[in-house]
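Below you'll find the structures, each written out as C-alpha cells.
All of the numbers you see were taken from the coordinates with simple rules; none came from a lab. Here the structure is a predicted model, which means the values were calculated and not measured.
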Structure 1
Amino acid sequence: MTRDAEKKLAEEHRPEVIRERLKIPVKQNVVSDAVLGGIDGCVTTFAVVSGVVGAGLSPVIALVLGFANLIADGFSMAISNYESIKASREFIQSLRLSEQEHIEKIPIGECEEIRQIFKKKGFSGEILEKIVDTISSDRRLWIDTMLTEEYGVQKIGKDPVKAAITTFGSFLFVGSIPLIPFMLPALEKGSQFIFSACLAALMFFAIGAMKSRVFSKPVLRSGISTLLTGGAAAALAFLVGYLLKTLFEVAPV
C-alpha cells in the first residue's frame, strides 16, 4: 500500500468520519447481478452465433436466433433471479418471526443463547452480562443479532425487483453486442464472425475488469479469467454446430 493510500485510509477512519459514514443507509450492491446478466447474455448470444457459423448456416439465422434467445433467456434469468432473492427474503422473514415468538415465550432461554454466543467470542464475567443486557433490552437488536449469529443470514435481503431489472438490462445490453456485425450486410460472412468474436472477447474482458475494480482484484487476471470462461462456452457451441453439420450433412445456407 502506498503512503498516499495509507494516509487516505487513516483519514477515512477518524471518529467523526466513521460516525457520518455509519449514518448513511446501506445501498444494495447490484454489481453481482450486472456481472451475472452480462456474462450470461454474452455467452448466450455468442454461443448461438458460434453454433450457427459452425453449422454453416446463414448469418440471418444467427441474427434471428441470437435476438430470440437474448430476449427469452434474459427474461428467464431475470425472473429466476427475482424468485431466488424473493425466496431468500421470505426465508429471512420467517426466521425473524420465529425468533420474535421465541423471545416472547422463552426470553430466559433466548438470553442464554446470546450469552453462549458471545461467550464463544471470548467475553466473560461482567462484560458478558452487560452485552447480554444491552442486546436483550432492544427487541430489534436482539432479533437481528440472532439472525446473524445463530443462522448466519443477513438482516436485510436484496430488493428482488432491482436485482431482476439489473440482470435483464445487463443481459440485453452485453448480449446484443456480438450480434452487431450480423446487422451489417456489407461485411462478408467470415468477417462478421471474426468481428463478433472480437466484440464478445472485449465484453468478456471488460466484465472481468469491472468486477476486479469493484472487488479490488487484479484487473488483468480477472479479465482474462472471464474471457476464458466465455471463450470456452463459445468454442463448445461452435464444435457442436460443426459436428451436427457433419453428422447430418447439413448443406451451407
Structure 2
Amino acid sequence: MTTLAFVLLSTFGIAVLSLVGIVFLSVSEHRLAPLVLLLVALSAGAMLGNVVFHLLPETFETVQAGEITLFLAMLLFVGSFVLAFFFELFFSAYHCHNVAHAGEGESVIVCNHRIKPFAQLVLYSDALHNFIDGLIIAASFAVSIPLGLTTTLAVALHEIPQELGDFAVLLHGGYKKKQALLYNFISALTVVVGGVIGYFVTSSVSVAVPVLLPFAAGSFLYIAAADLMPELKHQEKMSETVLHASVFLVGLVLMALTAFLE
C-alpha cells in the first residue's frame, strides 16, 4: 500500500470517529437531556485538557525548534481567543433586537436565532483542529509508516472523548440530533483535507502547523472557559454538581493520559 493510501485511510478513520454520537440517535429527548449536560462536562474537560496537554506543549516545541517566535505564538493564541469572543459578541448582536417594553424604562431583548453562537464556534474550531491533525498525520507518514500509524492512534485516542463531547455541545447549542451528527462529521472531514494537502506539500507543514497550533489552542480555551464551563454552574442539586465536576475531571484526565501515551 502506498503512503498516500495510508494517509487517506488513517485520516478518514479519524473522521468517522465523529459519528460516535450515532449511539444516541435512538434515545428519546427526555432521556437524552440529562446525558447532554454530562457530555458537555466531558467536552469542557477534554477541550481544556487538549489545550493544556496537547496544543500548547506542541506550540512550545515549535518555538524551541525555532519554527516560530514565542511572541508570535502567544499573539496567535490570544488573538484567536479574542476573535472567538468577538464572533459570539457580534453574532448575538446581529440576531437580537429590542421588540417591546416590559415596563417603564425596560426593554425586552429577543434573539431570532435558535442555534447558540458557541455551537457554530465549536464547528469552526474543530474543523481547524482536525485540519491540523491531518497535516501532522501526513507529515508522520512522510517520515515512516510505523510513525504514521502510532501518530494516528494517538490522535484517535484523544478524538473519541472530544467528538462525543462535541456532539453533545451541538445538541445543547440548539441543533437536532441528526443535524449535530451531520455537521460534526462534515467538520471532521477537514482531517482528510489536511492529510491530502500535507502529503502533497509536505514542506509546507513545517510552516503551517506552528501557526495553526496556537490559533486552535486559543479558540478551544475560549469555548471551554467562556461557553461550556459556565453551563455547568446552574445546577441546584449538589449531587448533580458533584457528578458534572467528576465528569469534567474525567475529560481532563483522559487528555492527560493520551498525551502521556504519545
Of the structures 1, 2, the one that -27500 was derived from, the read-out being helix-only ellipticity at 222 nm (-39500 (n - 2.57) for each DSSP H run of 4 or more, over all residues; to 500) = 1
Comparison of 1, 2 by relative contact order in percent (Cα under 8 Å, 6 or more apart) - largest value held by = 2
Read-out Rg/Rh (Cα atoms, Kirkwood Rh), computed value 1.17, structure in 1, 2 | 1
